[in-house]
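Trainee: Structures for review follow.
Here, each number is a calculation from the coordinates, and none is a lab measurement. Just so you know, these numbers come straight off a predicted model, no measurement behind them. Cβ atoms are built from the backbone, for glycine too; each structure is taken alone.
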Structure I
Amino acid sequence: MIDINGMAHVILTVSQFEKAHRFYSALLPEFGMTKVNDGPDFLYHVGARTAIGIRRCDPGFEQERFEQYRVGLHHICLRAKTREDIDRTAELARSLGATIVRGPEERDWAPGYYYVLFEDPDGIRLEVNHVPGVGLLTDDATFGSADDYVRRDGKDIVGGS
């Protein structure tokens, strides 16, 4: 078995680099992340056992906006240590002008699942959640409902992120 130790980094390609730069430069330090690169096309923060990079898209894509159900990234989720961190994240995201999609609220995706889901300036969805204990690795835990991930005619039937 290969011993994976978390996620090293995620790079998000954005069409509105200047807006994204301001947004992530304010958001990520509040998550305990330190800016280690700040170039004309790439912003990179490291900390909280991961790293997040923001990359300017190629000029041919500058008019595009994130579409959650296209091939590629659906959303990124970071784990917080407490429910209070979720509430603070929601307040911070609102103060930065993010669109709050859902939450803070509980869901049945894992025992004690509490989260907030919001969008960056390009509409890329970011989630921050808190799951106490070992979550889905608890012996009697269930992964929400099978209906949570059903889509018909481009629409979620029930729930979904």
Structure II
Amino acid sequence: MSAMGAGRIRLTGFMAAAAACVVDQADKFYMLRIYFPRHPPPVSLGPYFTLERQWNPGISYSLLTASTPLGRFALLALALVATVALVIWMWRATTILTSLALGLVIGGAVGNALDRTRYGAVADFFYVHVASFSWYVFNLADCAIVAGAALLLYEALFRPAPPMGAR
């Protein structure tokens, strides 16, 4: 891979991370400061989608709930370590798809970490439900993380193997 190719791959990842984080934080600013003060939750937007304001003191599905300052610090430290590991992986990525995927995961993780730093918990708003099926309440950072993970899975399953002897 040429230096120009590596730079383009890295730039894609960092731009994806920045975009995911900025869009997430802008959405959270709007929802917390503008939308919900005028429209107290929950707000039904049809039979399958509701806007709710929920605070998640843990990680996905409220696992590892942290209600003390030490617990929140531990979750932030875990997020920092994971983010550094993902940035290193992204820096070494050899395809744009890998870099894009990792950038989405990094941007989502940073967006949620900013919430935890600012509010002590992560702000979630979107609730999908169909009949008896009920999904958890999530935010755009979570969407970026899931999209990035899905892209990594797609690439792992469907990317053609390199030719023999190639690296």
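Trainee: Work out which structure the value 16.2 belongs to, where mean count of other Cβ atoms within 10 Å over residues 106-113 was derived from one of I, II.
Mentor: The structure behind it is I.
Trainee: From which structure (I, II) was helix-only ellipticity at 222 nm (-39500 (n - 2.57) for each DSSP H run of 4 or more, over all residues; to 500) calculated, if the value obtained is -5500?
Mentor: It was calculated from structure I.
Trainee: One of I, II was used to compute relative contact order in percent (Cα under 8 Å, 6 or more apart), and the result was 18. Which label is that?
Mentor: This value belongs to structure I.
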